[in-house]
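Undergrad: Some structures are shown below for you to check.
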Structure P
Amino acid sequence: MTEPKTILLFGKPGSGKDTQLPLIEEYIRTNDATHPVVTFLWAKVRDEFMNGPSFAQKRTRELTSAGELLPKFLAPAIWTYALLDLLHDNEHLIVGGLPRQLMEAELFESLLAFYGRTNVIVINLEISEEDARTRIRERAQKENRADDSAEERIDRRMEWFKTDTLPVLEFFKKSDRYRVIDIDAAGSVEEVSARIAESLT
């Protein structure tokens, strides 16, 4: 039996992580049915959490609606609990949107070690900032989320990526646990999906 795959989707806001994750899931299910597939999309898990009634969930909702970063302790608490509930020992794991900071990367690596996952593929979706900004605006308009298209909020997200998240890519590259694959994320959804599928063969 083949070893279960662990795939992390990495890239700046607007690079297509949320779009490509279910397509990767479909590809894995079709081409390697020896293991079940678990998918984990941070934005979805965060949204599910903040819809609850507790004070922490309310504060998470307020911060997210204002376009603010969550405090450093909170995001790992949310995703650690969720992953422990989802992941067992033999599933393919596809993760989008994590880790987002060096501290999270270190915590996430300890989780991978706990589950004995040593060969981790990082799909690095490369796209220009201009194209990423265009995609964010188009998505906000399509989903009727005017706040997300505000230039100030987009500027903030791009700056967070450069200062907080981009160093995580260097963390991946320096570790033997990860194999980073750079994917050209420009073009249609289908074109990018085909590039990713080819890289996984």
Structure Q
Amino acid sequence: MSSVFLAPLHRLFNHHGLRKLLLRIRAPIVISVVAVWPWWTDDRYLLAGTAIALLGEVWQLWCFGCVEKDRVLTIRGPYQLCRNPMYLGRYPVIGGFVLLSGSWVALCAVTVLYGFYMYNRVKREEQVLERIFGTPYRAYCRDVKRFLPGVSRLDREFWFFSWQILLGNNGHLNLLFTVAVFAYVFCTYQFVLN
């Protein structure tokens, strides 16, 4: 795509005021979307959407159990496959939820929006991580791709996981929220709408 087209989109996704506003109103937006989602659910996609989301959630939990934000340069667990596995795991959670609607147009739109969000957020985070960790982070960037998983750096720390770290990162709350959302959609769809 032409950089003439992409540059304004990247500026929009990096606009400080807009990001601040969306951060403030994200909870009401999420609650509103979740509240009405059962009415948009297509039962043909209920199992597939839920399964995809739960696989993404398991992946995210592994990430939550490995990363010690801003304290340790995390090069273990899924962070040996790519530098941003948390975002890769979050996409199937969101995508599985959207898939419940059966709308491939909505899934494509969310995919494009999430791609722009992820790319721009990661670019900002990389600048912070380079300031914090310096040369070791630059070496990690050289060896491990940003998004596309690879196996060039796998070692014994690949299977690392810590419940203590997961709890410190509130990974359990992320799991509870995901399960609650899907339980609400399923129960409302099955018992109220049918």
Structure R
Amino acid sequence: MSSRITATRGVLLRLKEELSFVERSKELLELKRDNLAREINKLLGKIAVRKEIEKKIMDGYEQLKRAYASMGYWEVKTRALSVKPLRVKALTRSIMGISIPTVEVEEQADISSLTDPRIRAVAEKFNDMISEVLSLAVIEAQIEKIAYELMMTNRKVNILEKAVIPNYKKMIKYIEDKLEEESLEEFVRAKKIKQVITRE
């Protein structure tokens, strides 16, 4: 350790300032970690509707299969092509400095051109659930993004806590011990000089 560190008061002051900065940084990262964990918990509460949405999708596919069976694949496809598609806009918002994806529906699909009641019922079912599916997809993407950032923040906190801060404390202790030792040596030397001078 002595080969790497110069034991001076200036170096000691600089290391103490750096340690103080690192400890404040760790506190801020811990706050960020806590806020990210809180945000994930909120989002996990919203994802509980997944099974219900999956059931609606499966019901919709069953209706679609019946339409294929009664009308034929190409007839259903031809009529589906007449539908004006859904328009969405991908946006981002920021949570604790993280860009989180979100989606905004600009225009719902226009199914008014569908006149056959069998295909119209299927289209209405899927049209009704598309916003729920989009919301669920956005929530899952947000959870994934926040979870990654939470993991990275946790790593940073752990590195600071288990490696960086203890190393700073060791260096500061080493310098303080060295300076105390030098001060003690100087005191002993001064005392010996004083004894030599008083003897003469």
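Undergrad: To test your reading of the models, identify which of P, Q, R gives -16500 for helix-only ellipticity at 222 nm (-39500 (n - 2.57) for each DSSP H run of 4 or more, over all residues; to 500) when calculated. Before the final figure, lay out the partial values.
TA: Values: P: -16500; Q: -22500; R: -26500.
Going label by label, the one that fits is P.
Undergrad: Here's another thing I want to ask about it. A value of 62, 26, 17 was computed for Cα extents along the principal axes in Å, for residues 28-131 alone; which of P, Q, R is the source structure?
TA: R
Undergrad: Also, I was wondering about something else. Given a value of -0.69, -0.76, -1.12 for log10 I(q)/I(0) by the Debye sum over Cα atoms at q = 0.10, 0.11, 0.17 Å⁻¹, point me to the structure among P, Q, R it was derived from.
TA: Label of the source structure: R.
Undergrad: Comparing P, Q, R, where is distance in nm of label points 7 Å out along Cα→Cβ at positions 100 and 172 highest?
TA: When distance in nm of label points 7 Å out along Cα→Cβ at positions 100 and 172 is computed for each of P, Q, R, structure R gives the biggest number.
Undergrad: To which of P, Q, R does the computed value 0.35 (FRET efficiency 1/(1 + (r/R0)^6) of positions 108 and 164 (r between Cβ atoms, R0 = 35 Å, to 0.05)) belong?
TA: The read-out was computed on structure Q.
The numbers here are math on the coordinates, done by the rules we state, and not lab data. Everything numeric here is computed off the predicted structure, so don't read it as measured data. Cβ atoms are built from the backbone, for glycine too; each structure is taken alone.
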